[in-house]
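Trainee: What follows is a set of structures for review.
Please treat every number below as a calculation from the coordinates, not as lab data. Predicted model only: the values in this text are computed from it and were never measured. Cβ atoms are built from the backbone, for glycine too; each structure is taken alone.
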Structure 1
Amino acid sequence: MDEKTLIDQQKRNLKLRRTRFITEKLAPRIVLIIICCFAILPFYWMFVTSLKGVMELRAMPPTVFPREFHFENFTQAVTFIPFFKYTMNSLTYVGFAVLGAIFSNTFIGYGFSRIEWKGREPIFMVVIATMFIPFPVILVALYDIFAKLRLINSYVPLVLPMYFGTALYIFLTRQYLLTIPKEISEASFIDGCSELQIFTWVILPLMKPIIGVVAIFTALFAWNDFLGPLIYITGNEALYPISIGLQFFRGQREVEYSLLMAASTLVVLPVTVIFLCFQRFFVEGITIGAVKG
């Protein structure tokens, strides 16, 4: 091979490496950055609006960055409405919902994955099929049941269904438990443990990742839930969660959207912190639970 041919080959290899670098590494990252910017834009606009004054909010065209920072908007936002009371109501709802979801779904998932009983697979398929039923379809029936039980205007209609399992969480729990070798349970059974003891002392400590997933999913759902409280507790303002409280705030302070955005920023902040702290734990539980079907 002469020198000219060798140089041409090196140029082709260099061009090929550049092309692969652009198509396999640079281009996907640019696309992801653009998508992330669009995803972050609403949160940025909410935070920026919370720092603007009333006159700047009415400016046309709207300013992308505040001319003056009005941090007092956050103080006013938590004083014009019982913000902390609504927050405590939301935390109460979240706490009982998470406990119910963990308690019920771990038990049910264990029964569908580790215990052999007649009709287990068909019943599991029926449970999974309930995921495709929209909530508004059963809303009227649920409301009628809780109304006849005189449980409206309380947290019971919101929390009680969590103690009977959720199809998605049951599926995730079962899939995760299928990855745990049955020999562990069999060895414990030979040692004289009952089924409840095996579940409590052997299997449950191994379920921390999937329990974390169920807890995070349930906490986010309960914290952001708007339709449930709107239907069941609108007759008792003292029980409003923060999701309903913000709408009430908007009705009272209709003009000052900076205060509404300040309150919304404070509501979003805990959810963001939780996700950033537990995202690795969350992803691990999801991927492990999806290994075996």
Structure 2
Amino acid sequence: MEVGLIGLGRMGSGIAKSLLRAGHRLTVFNRTRERAEALRADGASVAGSVAEACHGDVVLTMVADDAALEAVVSGGGGILASLGGGCVHVSLSTISVALSDHLAAEHTKAGQEYVAAPVFGRPEAAESAKLFVVAAGAAASVQRCKPLFEALGPKLFVVGERPSMANTVKLTGNFLIATVLESLAEALAFARKSGVDAALLLDFLTTTMFTAPVYKSYGELIVQEKHSPPGFTLPLGLKDVRLVLQAAEAASVPMPIASVLRDRFLTAMARGNQDKDWSVIGRVAAEDAGLPSLKD
């Protein structure tokens, strides 16, 4: 397919490589041009503007937050003004339910299609085509984009025809990951303070009662204090918890654990961990328990 991709952070760059390996003709754009130029060797064409990345049948966006997405969608040279009639904008980003609803309405007015397709997985999964994709939008549009989704990973979950349903699923998943991080942080701090070897405990738990990959992968990051380089930064984690709370309030759904997570993430931010992986809340829990860093 003839595809544009806007946003080449660690996730976007990995996604670009997976699409190129699958044989799609890809044009990429990023505010920092060097990241786009780095993909020429993999076969990508480099756009000089958002508008130039919208010349294909589909344009994908993978940006950090609502503000970044609104910046590339709106305005004279944005996606709304540049994408052809009947073409599809696929948002892969983790954004608010409210913005997703707004984009769906705006693309409809412009005679374009909009599909929300946020992904689960860290940068290494993006590059190795092991992402899990959650998609929602008009059935024909989702079907049209299916070859792209299949290039990104082995699992596609189509949740419905209202795009924001996919964003709800994504926020739900990230909320659950954050609760795993917090529960692991507290449990491992408790074990360490009580004289139990945290690494041995983690191995026992993840080979018996908690065999899910999220427990093993994040548990190891916490036990080994491997919070740099980040796969998913602490500020992005805080953003997602805030989006969960925002959407839950709009739906009149109390989520008290999400409020606890917001406070834990704020504490971690206040202690100067802005450039760390969100698993750094494991270190914060250990500090609160009076435990030294394992690296000291």
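Trainee: If we compute FRET efficiency 1/(1 + (r/R0)^6) of positions 193 and 273 (r between Cβ atoms, R0 = 25 Å, to 0.05) for structures 1, 2, which one ends up with the highest value?
Mentor: Answer by largest value of FRET efficiency 1/(1 + (r/R0)^6) of positions 193 and 273 (r between Cβ atoms, R0 = 25 Å, to 0.05): 2.
Trainee: Assuming 5.6 is distance in nm of label points 7 Å out along Cα→Cβ at positions 121 and 265 as calculated from a single structure, say which of 1, 2 it is.
Mentor: Going through each structure in turn, the value belongs to 1.
Trainee: Then there's this: One of 1, 2 was used to calculate Rg and Dmax of the Cα atoms in Å, for residues 25-176 alone, giving 23.5, 69; which?
Mentor: For Rg and Dmax of the Cα atoms in Å, for residues 25-176 alone, the value 23.5, 69 is produced by structure 1.
Trainee: Can I ask one more? From which structure (1, 2) was Cα extents along the principal axes in Å calculated, if the value obtained is 64, 47, 35?
Mentor: The structure behind it is 2.
Trainee: Separate question: Rank structures 1, 2 by distance in nm of label points 7 Å out along Cα→Cβ at positions 73 and 105 and report only the one at the top, that is, the highest.
Mentor: 1
Trainee: Right, here's the next one. When distance in nm of label points 7 Å out along Cα→Cβ at positions 169 and 185 is calculated for each of the structures 1, 2, which structure yields the highest value?
Mentor: Working: 1: 2.0; 2: 2.8.
Greatest value across 1, 2: structure 2.
Trainee: Where is mean count of other Cβ atoms within 10 Å over residues 57-64 largest, in which of 1, 2?
Mentor: For this comparison of mean count of other Cβ atoms within 10 Å over residues 57-64, the top structure is 2.
Trainee: To test your reading of the models, identify which of 1, 2 gives -16000 for helix-only ellipticity at 222 nm (-39500 (n - 2.57) for each DSSP H run of 4 or more, over all residues; to 500) when calculated.
Mentor: 2
Trainee: Taking distance in nm of label points 7 Å out along Cα→Cβ at positions 41 and 241 as the quantity of interest, name the structure among 1, 2 where it is greatest.
Mentor: 2
Trainee: Right, something else. Taking 30 as the value of relative contact order in percent (Cα under 8 Å, 6 or more apart) derived from one of the structures shown (1, 2), identify that structure.
Mentor: Source structure: 1.
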